[in-house]
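So, here come the structures, one by one.
What follows draws every value from the coordinates through simple rules; no lab data is involved. Keep in mind it's a predicted model, so treat the numbers as computed, not measured. Cβ atoms are built from the backbone, for glycine too; each structure is taken alone.
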Structure P
Amino acid sequence: MTWLPSDAPGAGWSLVACAPALALAIDRLLGEPPARWHPVVWMGRWLAWSGARVAPEVDGSRVRSDTRLFWLGALAWCAGAAAVVLLAWLAQAWLLALPPWLALAALALLLKPLLAWALLHDEVLAVERALAESLPAGRARLARLVSRDVAGLSPREVRESAIESLAENLNDSLVAPLFWFVLLGLPGAALFRLANTADAMWGYRGVRGGRDWTWAGKWAARADDALAWLPARLTALLIGALGALRGWRRLPPEARRTPSPNGGWPMAAMALALDVRLGKPGVYALHPAGRAPGPLDTLRACAIGSRTALAATLLACAALLGPAII
């Protein structure tokens, strides 16, 4: 089963199945589109607007019950998801009516903003370059990547955080969108990016930005967990395979050290593949027997990430290509 037209000429739609590869090439060559044209930015604006009307301010005047907050958050999330899926479905239906070569170009251009590997890769390398200048510069650059407090991080912890962000977001920014693109086309990739963006903005177990997200953001957090569950494990397998990981039996127990049901998998795979310790101070440590990561480990992590991104893209093309040529 595939969302590609089953009654279309096989050779032509085999070309369209290469959209993930073209989208990755566009990502590397052109980077991110301007914010005013970026669909993930639009999603963020909707989530900021609706979240301000769902999550209560921390001023002692909350009148809504936990149950009501949960369902308000769920309804707001579902409204955004329905709009995103409908728009993506309409766009996809329109472009699949075009000649295959034109559909390929249009589909890749619409898929590209839902992928963000090149930006992630370059930002992680920028943290390493900034850290070589000074610790404050490294911390400041890292703050663009992570939501944790970076003020008290040591050079080792800055580097650990950057490598962790690379591994975790490799799934969120590339593998998972491609996974859902293969299954459902543009609507699937767009739905995942909405869920992931909502989790980043709403999925907190307490106060953030002066609002209490404990119940208002619970649906968003669980939805992201569900949609990322299998892709996160696929990402870990690809990182391990392409990073020459030894001792695969250590991966599951290491992955379960983190509070996240998904984020620990690619991060643990990267820690084991590099043979380094990664962790969040006071929360968890992955592969604690590993050595402290050095500058070359950041470069190795980016290289493994690039190979993983390429492999995931080729697998996505192959998954779409099989039904297209039958």
Structure Q
Amino acid sequence: MTTEHPYALLTPDVVIAAVESTGRRSDVRIFALNSYENRVYQVGIEDDEPVIAKFYRPGRWTLEQIYEEHRFTQHLYDLEIPVVAPLAIAKGSEAPTIASFAGFYFSIYPRQGGRAPELDNLEHLHQLGQFIGRIHTAGIGFPFKHRIDLSMKAYGHDSVAFLLETDFIPHDLRPAYEAISAEILVIIEENTPESSEFRQISLHGDCHPGNVLWRDDRPHFVDFDDAMTGPAIQDLWMLLSGDRASRQQQMSEIVEGYELFGEFDTGELRLIEPLRAMRVLNYSAWLAKRWSDPAFPLSFPWFNTPRYWSEHILELKELLTGLQEPPLAMPNL
């Protein structure tokens, strides 16, 4: 007997009805946006700009956690930091930013256009550093009470344990996965992000290039759904790419911009490779945990195949090599 996934109930009619329950009248144009953890739609509004309707995955966040994310984003917006904050649910009011409809929490956002930042453009990186520095300076004064912490247990140990306790990894590849992941976890233990050695602040949490839109000659930060408490480097390292020399130059430019608004602890540079490894470990576990969502097999058909797991183990070996290399240095700072 199969159980229908909750998102199967989120039909276009339900999406439009939810938006219209906020006092906005839809022109019935609806477009699904690229989102998997939640469901996000652009919905046309009569005689007005389209809005973005975000429906939260049931059971992932508590209402308090969602509200805290919204308050943090609004706090940044009020400081004129270019973020996309949720709108009041009731149009033209100061009502709450979350509503419930057909069993889903949802929020409404203004539509934000833009293109991806150019990560090979040092000026773009410098500006990204400046604005992330402003976000973090504001975040220091806005400590989270309900959002999660970035921890090795949640993103490392629990991810590996979940995969080893389920049947996703082919039997003949399990010993190799178990051995290499255990070795990685041992090395990460030497530099864990939750260590008291590193300042813990309120972060965007998932600051990869896809969550930054370049418009009007500056970045705009979107999707604070993974806002969390952790060290500053979590919002910086995903902007790096290329070989070691390139990454070092990029990091230097980012930190130079960052330090116009806040002090950066260069000791956090040794967290970059542990954080990268944790993200890779967590990504595979995330796909496995969401596999019952029909959108995932359709969108990630290459996952959960012998080839995927074989290549994943090779990727983990490359990560192990990176963990054994010295951290980036900042000679110009």
For this session: Supply the structure label, taken from P, Q, corresponding to mean count of other Cβ atoms within 10 Å over residues 301-308 with the calculated value 12.8.
Result: Q
Problem set entry | distance in nm of label points 7 Å out along Cα→Cβ at positions 165 and 181 - highest-scoring structure of P, Q | P
For this session: Taking FRET efficiency 1/(1 + (r/R0)^6) of positions 117 and 141 (r between Cβ atoms, R0 = 25 Å, to 0.05) as the quantity of interest, name the structure among P, Q where it is greatest.
Result: P
Problem set entry | Identity of the structure behind 1.35 (criterion: Rg/Rh (Cα atoms, Kirkwood Rh), for residues 53-100 alone, calculated), options P, Q | P
For this session: Work out relative contact order in percent (Cα under 8 Å, 6 or more apart) for each of structures P, Q, then name the structure with the largest result.
Result: P
Problem set entry | If helix-only ellipticity at 222 nm (-39500 (n - 2.57) for each DSSP H run of 4 or more, over all residues; to 500) is computed and equals -22000, the structure in P, Q | P
Exercise. If you work out distance in nm of label points 7 Å out along Cα→Cβ at positions 109 and 189 for P, Q, which one comes out largest?
Worked result: Q
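Comparing P, Q, where is volume of the Cα convex hull per residue in Å³, for residues 213-308 alone highest?
Checked P, Q; max of volume of the Cα convex hull per residue in Å³, for residues 213-308 alone sits with Q.
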